[in-house]
Structure I
Amino acid sequence: MTTGAEKLASDFGISGASPEYEVNYCFGQRGPMGLVKETSLAELFHRYADILWDEGNHKYNVKAFIGELDEILLGARFSTFSQDLLDELIGALRKRGNSNATINRKMAALSKLLRKAYKMGDVHSLPEFRRQKERAGRLRFLEADEEEALFREIEIRSELYLKFSIFLVDTGARLGEGIGLKWNDIHEGRATFWITKSGRSRTVPLTARAKKVLKDLADRSPGPFSDVDPQKFRAVWNAAKQDAGLGDEADIVPHILRHTCASRLVRGGIDLRRVQMWLGHQTLTMTMRYAHLATHDLDMCVPVLERHLAS
């Protein structure tokens, strides 16, 4: 007996109608108003990347993520993206040694791309994306002596990259936020970051040494760090890290400067709500990663416990 989906597939010359296709046809969900052409992840990224992601490091990373997923699929073309296909991708990433946190980042990019394709009619069925459970892991930050050793080695290689590193650690800015900073974003000792991961701007006051860095770079245009190349900066960072005696620590990447800024705020007694505002976290949950550093908040508990012994 020919099903509705098989008949529709036959009418349009489509072979191998999937169960998802049957559901879409029979129940009037987002099925084809006409022929849904098959496409690939690479094609979808080329079609929608400029709409979905701003220029910068994040878009560069997303391009790499989608490229890897397309490669795992061998460039396969599809008109429906099944749950089985998604599970196969996750399994392949895990075999490649990807952690759950890394898989989640790649799946977030894939989900965003497929949802756009779904709205535009490029695919007519989507899987359910389930977040993989992530382990908290160790939160690494630089101690003062480590920063001094690392920055000394960076300075040997590039004065600009040293100043950039100082600015990042004293503002907690991400690489892309620092590079995208323009001179008219700096006013009365404060810097406003407009190009942020959350899409929300934030303004932070500047330390004395951050102000000095900006003063030293006043002749650069259109912003103090516009000439910073992310890949070259990472190359200099890795070489400096090696010579500073930190080469064996995988966690010491440029993003550690942001963690270091946050850790210094929390250990210095700044409440987590203010730290959240400083870093531009959308939720307090992200900032809570640093809560364990606020050990001084527990000091008041000791007299309460000792009161029992004194009675």
Structure II
Amino acid sequence: MTTAFVSHQDCGLHNMGPEHPESPVRLHAIRRVLERTGLLEQLTQMEAMPATAEQIKLAHADLHQTRLEMKLPTEGVVYTDEDTALCPDSLHAANLAAGGAVIATEAVLNGTVQNAFVAVRPPGHHAEYKTAMGFCFYNNVAIAACRALQHEGIERVAILDFDVHHCNGTVDIFQNRPEVLVCSTFQHPYYPERYTEIERPNIINCPLEAFSPPSDWRSAIEQRWLPALHAHKPDMIFISAGFDAHKEDPMADLNLEEEDYRWVTEKIMEVADSLCGGRIVSILEGGYNPIALAFSVLAHIEALSTE
């Protein structure tokens, strides 16, 4: 199994301050664990390139990028909401994050690799069609999914989100696009409390109470996600890979461990092998305990790269 690892050192330039949980340390921790275990050298390493304005507009309003650029400071930080700040290099990093997702998508579609993990920041799944929020400026997975749908032979895609927070931005962008299936497990009630009650055949929301056992999370995936995937028959699968449902993560109150992330990755791979030739692009979202994040990503990539 050929797995790409897509990243860029400049994703570390986005810095919202020393106390902010969405910090450059996250990517450093992931790379360090992958290097020390020897897994990184087994992967096809690719460098992200910035997304174009046209690619960003595939998932966002025409003026979304321009509005963010107008807020970009020359020094210090400027908050776009109470959780999300721009520093001078933030949009450079955000363009690389979205572009890395696109590059991974192209690599999988042209057969260079079987699947890919995109280790980038800032994350994306809270970014709505015309709104940046929740640490997110551009919706990386939505941009990549839209790009995939431009390819001949890609008529339906699925986005699977196991971040502890609901993927409000992804739902906002795709709620009226039946060719895109969006499945999400998330703690509820909890941030962002938007679009969690929406009912569409292509939107599978799976709320979980705080302190739910991992068995509840696994049951939601088996009973809700897997039947929806087999009914939808995607030509490609995208993963919004948030690891903040880990029991050691400070941001929420679910109780997953590394082996849960390995399990869900294996389940997704089984579906992908059955329905879409194994085509998977996984894109980093949350995860704010650097050690738990790094070892969860390790388990996730080990599963992705297993023959």
Structure III
Amino acid sequence: MNNYLIELGLNQWSSPPKTDSDISVLSGLEQGKVLFLPQLKFELSPNELALLTPSIVDPKRKNISLKPLTGDINGVAESSKTEEVKQLIERFYQSTQDLIRSLLPHYQNTLHSPTASLRLHPVSQWTKNASWRKDDTRLHVDAFPSRPNHGERILRIFTNINPVGESRQWRVGEPFPSLAKRFLPTLAPYSPFKAKVMSMVGITKRYRSHYDHLMLQMHDRMKESADYQTTGEQVSVAFPSGSTWICFSDQTPHAAMSGQYMLEQTYLLPVNAMANPQHSPLNVLQQLTQKTLI
């Protein structure tokens, strides 16, 4: 399990910052390991616990999401609950800011574009009418069809807030270099012309780079391969209620198998802000293809 997780004893969201000399945590994270904090609980008040019901989520949406820097919130079905939900997610966002300062100070000035979500449905609800591309119980790395990120890292912080003690069950897969070597020969060629057209007509929010094309193709090939899903290198991990975990979800193969009630915070990080940029998917893919991908 040590090949996949780094377990840490932190039990407060805000604590004295670690120094950059504590490289084992940062190095492990940047190589695709999951930072697991089994004692880091996000406490909910009685009023917040009352919000943990799937009925407050817009039926057309998977989750409730908040952009903390603008205050834009989407996905609340009951308008009377909007402000309470917003305050809960905002409080979680502020807690993740404290955690970054404490645990990952190397990133605190360069993380950007935060988006937070409150996930209230059971994982099994996701798969009822979902296509294989949207089935997150299948091992995958994150890549977004409409939001090319041009190599920037996707850092995610997850907290299990299940009120009755149910764990969040994940599968975690192999290191990214071996994953890329496995799937790169199967990926379709990149078309700059097609990328330009998709951007012009609004299919993508900006130009899809060669890197984004490869990552999206890898996401799809992983999910559609029944053989990889069953025989690919992987371990099962249970994240208990009251625990927190962190990973670069564009690098760490992962699949959510079961569980309900979670808070999640996403940040973007420029590759050159990493301690070891050579571990980024961008640089791994550029080395394998011998091409500049952005």
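Each reported figure results from applying straightforward, stated rules to the coordinates on display, with no laboratory input. Just so it is clear, the structure is predicted and the values come from calculations on it, not from any experiment. Cβ atoms are built from the backbone, for glycine too; each structure is taken alone.
Identify which of structures I, II, III gives the largest calculated value of percent of Cα pairs over 31 Å apart. Walk me through the intermediate numbers first.
Numbers: I: 47; II: 19; III: 27.
If we compare percent of Cα pairs over 31 Å apart over I, II, III, the biggest value is for I.
Comparing relative contact order in percent (Cα under 8 Å, 6 or more apart) across I, II, III, which structure shows the greatest value? Numbers along the way, then the final one.
On the way: I: 15; II: 20; III: 30.
Evaluating relative contact order in percent (Cα under 8 Å, 6 or more apart) on every structure, the highest lands on III.
Thinking only about distance in nm of label points 7 Å out along Cα→Cβ at positions 230 and 270, which of I, II, III has the largest value? If you can, show how the numbers build up before the last one.
On the way: I: 2.4; II: 1.0; III: 4.6.
Across I, II, III, distance in nm of label points 7 Å out along Cα→Cβ at positions 230 and 270 peaks for III.
Kindly point out which one of I, II, III the value -8500 was derived from, the read-out being helix-only ellipticity at 222 nm (-39500 (n - 2.57) for each DSSP H run of 4 or more, over all residues; to 500).
Values: I: -16500; II: -10500; III: -8500.
Going label by label, the one that fits is III.
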